[in-house]
Structure 1
Amino acid sequence: MTDHKAILDQLIQGSSSLFKQFLLAHTSITLGHDIIGEISDDAAVGTSVGLNISIEPIPVRDLKQYKPVLPQFLLETFHDRLVQLWNRTIAKLFRYLIELHFNGIRPFVELKNRRPKINFRSSTSLDDQIMEALSEDYEFQKYSQRVILLNSVFNPENTNSIDLRNIHKHVHVRNCLQHKEGHIDSFFLKDLGLNKIDMLDHNAKLVTCNLNDRIMLSVPEFDGFRRSLLLVGQVWRTWNV
């Protein structure tokens, strides 16, 4: 059974690795655009994109149009991967607490009453069925409920509430980017208990975003999200069974 410290170490190391990968990719794109910027608009570039697959020569003027688009695409891609890492982490932590309970090591009293479904035709043991059913049910719960439950175990004093709120914001940011073309919807604000949110721009200055505004990620904002994950991971890691 993988303990919570190992799970959180994966979060801490994984988030740092993703951010490093992002910086390398961002630097590569920046250097590439600098080089393209020195080439005449009338020139054309051809390349191979796969085995025996080549594209027709592309005018350099067309490539230059992607300069403001690619950095944002890159940010959204790595931001999504960081949210996915966090979601996998909290799912693993929940399963860990369930296993502690069923192994008689630490009662998961914070879970209170649950009604898992049991299939008596299955050859799988009842304990394994219950653990699996509880884990599946957990992943379908509202995000805020899932995190509140874990925080009540790993940090009952709630000393990292600011960072947890920031992570919560970024979970919604990811959902809006994925499903709402980046526009803030009413559920986003209602679930956070806010009527607006603050985001850092590329100069690390606060920008207020209201309902229906389109979110624009920045490197400082992405770094702030990463730092919140690190701080929450470090606090939760200090918990002892």
Structure 2
Amino acid sequence: MKVLKIFSLIILFTSISYADWIEEARKKTETELKPLAIDVGKVLGGGFYSPVRGGGLLSFKIGLQVSSTKISEETKNLKIFPEGKESIGLGWIYIGKGIPGGFDFFLRFSKIDVENSSEKISLFGIGIEYKIIKDRLISLFPGLSILIAGNTFDSTYIDIKTKTIALKLSKKLPVITPFFAVARDKTEMEIDSTIGKLKPEGSSTRFLLGIQIRAIPFTYIDLSLSKVKDETGIDLGFGVKF
């Protein structure tokens, strides 16, 4: 219950579901919008990190995820978010499944109501992870995997796509599993601005350090801190897995 409250609070204070920011972004030029594309890409490309999966074909995982990040100074200078807003965030329902050959597949999705508007933001993500070294409790060596993912953010005036490739390390211990990831995110935004269709884009490198807690059988809590350029972010996930 406490985890659910934390999840709700992060969404409440960091949610990107403000009608005004979309309208304000439509007034900017393509060059001005590049920092915004990177910032939204930081959130869109986060949230799905966890230890190297140790399950096989029968493994299954379902839960909730939230990703948040500090807004960069360049984006703040655009003045498209409310005064004093420091972070933005997004949340998803997540489903993961083991498939043959040492792979794990996941998808996630969400719909967010935009405040003071009939518009909705649709989120969708898909990815696949390949275990190079399985993370075992009895092994001295950490697990190692490579992950490739794509995530989308769709609204009436803004469509955003983020492609991610990441390398993950984790070491399973009793009850907890620390994990680390380094990732490259490439974000492409398409916006129907007041001066026509614009396509700002940008790339960023993510460093992430986290921990998974398994205090109750068949449940998990993932908590991680990320660093992209000068901004820090928080990712949180919880649910059940087999």
| note | The value 2.1 for distance in nm of label points 7 Å out along Cα→Cβ at positions 16 and 168, derived from one of 1, 2, belongs to structure 2
| query | Quick one: percent of Cα pairs over 25 Å apart came out at 39 when computed from one of 1, 2, so which one is it? | reply | 2
| message | Comparing FRET efficiency 1/(1 + (r/R0)^6) of positions 144 and 232 (r between Cβ atoms, R0 = 30 Å, to 0.05) across 1, 2, which structure shows the greatest value? | response | 1
| request: Looking at distance in nm of label points 7 Å out along Cα→Cβ at positions 136 and 176, point out which structure of 1, 2 has the largest value. | output: 1
| If mean count of other Cβ atoms within 10 Å over residues 24-31 is computed and equals 15.6, the structure in 1, 2 | 2
| task | Compare mean count of other Cβ atoms within 10 Å over residues 80-87 across structures 1, 2 and report the one with the greatest value. | result | 1
| request: Tell me which of 1, 2 gives 8.8 when you compute mean count of other Cβ atoms within 10 Å over residues 120-127. | output: 1
| task | Work out which structure the value 0.65 belongs to, where FRET efficiency 1/(1 + (r/R0)^6) of positions 32 and 224 (r between Cβ atoms, R0 = 30 Å, to 0.05) was derived from one of 1, 2. | result | 1
| field | Source structure (of 1, 2) for helix-only ellipticity at 222 nm (-39500 (n - 2.57) for each DSSP H run of 4 or more, over all residues; to 500), computed value -4500 | value | 2
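No value in this document is a laboratory result; all are computed from the given coordinates. These figures come from a predicted structure and were not determined experimentally. Cβ atoms are built from the backbone, for glycine too; each structure is taken alone.
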